[in-house]
Structure I
């Protein structure tokens, strides 16, 4: 599965994550005017299927598409990619950067440390 989605592909995935299985015509109807053409949306959905992000079931003469990758899995993959690319795979580097830019308060840092320790304990117990 290709990890990166374009902005338009991510937009479509939001529909699947928010609404569940959908027909292309339903997706087109969710866009504001002027709506994209049916064939354009269909092409993007099939590209998502080719990348392994959505699957389909045949219903009559049509396909109902559904997310194969959850929002949580995708956000995790995306975050991991950012951490790997921009912070040399260092989560410490991410937290340090946020702290230096005053994007994290002392309380948020303390909460983060507590979460990390709790997750570590859960992993040890598995």
Structure II
């Protein structure tokens, strides 16, 4: 087992990660660490979202380098350049396909949420 942190508990009635055939679909992860929201700076929040995804993947025997697609939801597109730097840092050389979308609000008042699809086949 990895020394990754335990995944954040769901904040609603959904499954954090579900396997469908050769795919593992990870629900959007807000930057929760030990039950507390990490919101500033956006780089720390981004790294926490990716860390939470990595913990979900780890629970299912998967890794970040198996992520094929992510969607990043942000409440302020002005955060995009800083988020992008932290995102690239967190994923390393692996570059999954990605969409980034501006939204009016996110659960718990988060500034960012990231969902991921990992191919396990």
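Give the label, chosen from I, II, of the structure having the highest value of volume of the Cα convex hull per residue in Å³.
Top value of volume of the Cα convex hull per residue in Å³ goes to structure I.
Quick one: distance in nm of label points 7 Å out along Cα→Cβ at positions 44 and 76 came out at 2.7 when computed from one of I, II, so which one is it? It traces back to I. Tell me which structure, out of I, II, gives 18.4 once mean count of other Cβ atoms within 10 Å over residues 68-75 is calculated. Source structure for this number: II.
When distance in nm of label points 7 Å out along Cα→Cβ at positions 52 and 108 is calculated for each of the structures I, II, which structure yields the highest value? By distance in nm of label points 7 Å out along Cα→Cβ at positions 52 and 108, the leading structure of I, II is I. With helix-only ellipticity at 222 nm (-39500 (n - 2.57) for each DSSP H run of 4 or more, over all residues; to 500) derived from the coordinates and found to be -20000, which of I, II does the value describe? Only structure I yields this read-out. Look at relative contact order in percent (Cα under 8 Å, 6 or more apart) for each of I, II: the largest one is in II.
A short reminder: the numbers here are calculations on the coordinates, not readings from a lab. Note that the coordinates shown come from a computational prediction; the quantities given were computed from them, not determined experimentally. Cβ atoms are built from the backbone, for glycine too; each structure is taken alone.
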